[in-house]
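Several structures are given next for inspection.
Each reported figure results from applying straightforward, stated rules to the coordinates on display, with no laboratory input. Computed from a prediction, not measured in an experiment: that's the story for all the values here. Cβ atoms are built from the backbone, for glycine too; each structure is taken alone.
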Structure P
Amino acid sequence: MQFLIITGMSGAGKSRAADVLEDLDFYCVDNMPAELMPMFARLCMATKGRYEKVALVTDVREKNGFGELLHILDGFDELEFDYKILYMDADVKTLVRRYKETRRPHPLAQDGESLESSIRREEKLLEPIKKRADYIIDTGSLTLGMLQNRLYSIFAEDGQKKSVTVNVVSFGYKFGIPTDADLVFDVRFLPNPFYVDDLRTMSGLDEPVKDYIFSSSSAGDFLKMLYEMVDYLLPLYAEEGKLSLNIAVGCTGGRHRSVAVASALYDHLKKAGVKVTFTNRDMDK
């Protein structure tokens, strides 16, 4: 069992680290009291494999401070219990800026004490823990994407890679653009099957409608460029930490052209091994 203790400076990104580790199949618990860690560890081991990867977040909000945590870790060492410590760190200037942006009080703040003094006092308090850490990540100059890359490089299993889940949705402009769309493609320039009597009652999922739409050279050129653009963007989004991408394809009513193009994009991504879903929001309206 992988048993990871996440700790470090307040505001350095412990909760964000836990979010990333959840994507790596860790079972994460935030603000775990130190005295409960041995009991929790025994419970996880008793499940016989149900919890193979566990991460516990603990910090100075813990009532008894880090003296209790050090005592617990000494007990783990005596029992030869295998655990690792991930210490999240950042420089004082960065932490002051983050606290000012969030307008939250520092957990060690005392009356009349400056924010910088509280941070430096916490830094000194955590020195024994930092010295015992197996991994130290300084988030002072890291974006979320860079933090994800660092955590993946340490904790991802062989072959486990960061990837973007793509949600492709067709829609009709007459019903409004999907509010959660990251990329929107307007395909109202394509031939409209609505004006062909035999095709009007069909949808973009029917072969005669697809043949009509994609028979134009503009449709072929557009699909080629659409595939190339999405293929180019996905790894870049992943590097920046975006793990879900919503692509909306729209036409006038959301029944013919948008459905056909969205379906073609879905098939392309699925063949490429991308995690992808497909929804036709307005097709039956």
Structure Q
Amino acid sequence: MAKIRAKNNVEIQKMRAAGKLAAEVLDHLTPQIRVGMTTEEINQICHDFIIANNATPAPLNYRGFPKSVCTSLNEVVCHGIPSEQDVLKDGDIINVDVTVIVDGFHGDHSRMYLVGNVTDEKRQLVEDTYEAMMLGIKTVKSGSFLSDIGKAIQTFAEGKGYSVVREYCGHGIGRIFHEEPMVLHYDPQDPNYDMRLKKGMTFTIEPMINLGVAGNHVLEDDWTVITDDGKASAQFEHTIVVTETGCEILTQSPKGLHKPPYSAA
């Protein structure tokens, strides 16, 4: 594992601002999600809000990605590209993943949305994926191990009969969109992927949990990842900073909109 530099207080304060805006983008979007809207409409709503707040949508043109957010519907695991052709239907679930750049620092956050009348199976998947993320987050504190995150997520998810996607992971974040460490959502059982966490480290935790098999593949657009068996996948994501006694979630919703059905706390 590469040496990870902890962020200083000034950098963490800048990351708080970026994380807060990322959450505000999805707070702004949440009441607008509806049957019949396109994923391109979602993209435009988020893009306009980010620009209006003097920030930059990090995904736009990142390694050639053509849109400002990722929209991953049903069997799409991650990196779905917004499109006028993708129309939200009754019973869909969708992940919207937003990353903003504020004053040179990134805030990365995603939520699942339930569209109309969702089956109990899909609804439970979404609820359990949120719980898996939070269980991973709860392991974090100065002195804990990076692998504790993946162990907690894998134990919970597989105990519920789900599978955990292994090809995509959380990541360090700051001035750079994706930096060390890689944050695996399963137990790698390999010391090369482990390290002790230290106060000031910033990274994302973003498990992708599947109803069926963990296997997945990338479509011809070189971005969209779908499950091999066509069954649904869900994901939530927070950006966090490690503290002495735990961690601070930098992308917590200012309105208390944390998980579907997103009623304010």
Structure R
Amino acid sequence: MLQIENTLFTIVMLAYFAAMILYFTFIGVQKEPIAKAAVSLQCAGFALHTAALVCRGIGAGRLPLTNQYEFATCFAWGLCLVCLVFVFRYRFTVLGAFAAPVIFLIIGYAAMQSREVRELMPALRSNWLGFHVSTAIIAYGAFGVSFVLSVIFLLRDRIKAGGFLDHHIPNREKLDAISYRSVSLGLLFLTFTIVTGAIWAERAWGSYWSWDPKETWSLVTWIVYAIYLHLRIRRGWQGRSAAVFAAVGFICVMFTYIGVNTLLPGVHSYA
């Protein structure tokens, strides 16, 4: 099963890369059939990605959520999932063009990690593993989409009125609203991540909170996005400043995931 997973993973990388090229071609030549082909290829890549994760889980005899490679490929999977949901929900094909490079970079990062299957340490042998990490995957995916939406928002004013992209990208108000929904989804699942992590930590180590670097930066990330939602709901905060704030939040997400593991090792160093 692990050999099948390795083969599928390679195919998935190629599918995501090809989808990215098709999205760029769609923007360049402005042909709708190319956009449909790009979305279809991304969907096919996502289906194969799901199959690869299933094969990894069967081959490893556990949920594939416990090391850098597994979480990175799941992160790319979650980002692709949320992206496709928003593409179909809002008929926003160009979102895929901006999200595709981020998805490819994350799965590329996964490809650089060790794929070795190791025995789980005692702390990870818990049913809370699935709840804790799966909610983090959806949260990170949603925050990734909010980042992409923020970039599109910041570039929106540079798009020629009445042009091709102007017809395929929502106006600033709708972009802002979609980004808000993506952040809300991400914060909801990040809250679940922190709560389930605290419960799991108490059972594994006897303490709900130990100020481990990843715990601390997860809290920092939660606070950043909570401030975003507070300012938006209570102060009516919108527009460019909100987009920049959402982008900064995703920088915190990436530091929590990659920076903390690299620079600030702790009890979460395995992931």
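Details
- Of the structures P, Q, R, the one that -8500 was derived from, the read-out being helix-only ellipticity at 222 nm (-39500 (n - 2.57) for each DSSP H run of 4 or more, over all residues; to 500): Q
- Structures P, Q, R, by distance in nm of label points 7 Å out along Cα→Cβ at positions 129 and 153: label with the highest value: R
- Here Kirkwood radius over Cα pairs in Å, for residues 17-96 alone is compared for structures P, Q, R. The highest value is that of P.
- Read-out FRET efficiency 1/(1 + (r/R0)^6) of positions 113 and 249 (r between Cβ atoms, R0 = 30 Å, to 0.05), computed value 0.95, structure in P, Q, R: Q
- Structures P, Q, R were shown, and Kirkwood radius over Cα pairs in Å at 19.3 was computed from R.
- Ranking P, Q, R by volume of the Cα convex hull per residue in Å³, for residues 41-80 alone, the structure that comes out highest: P
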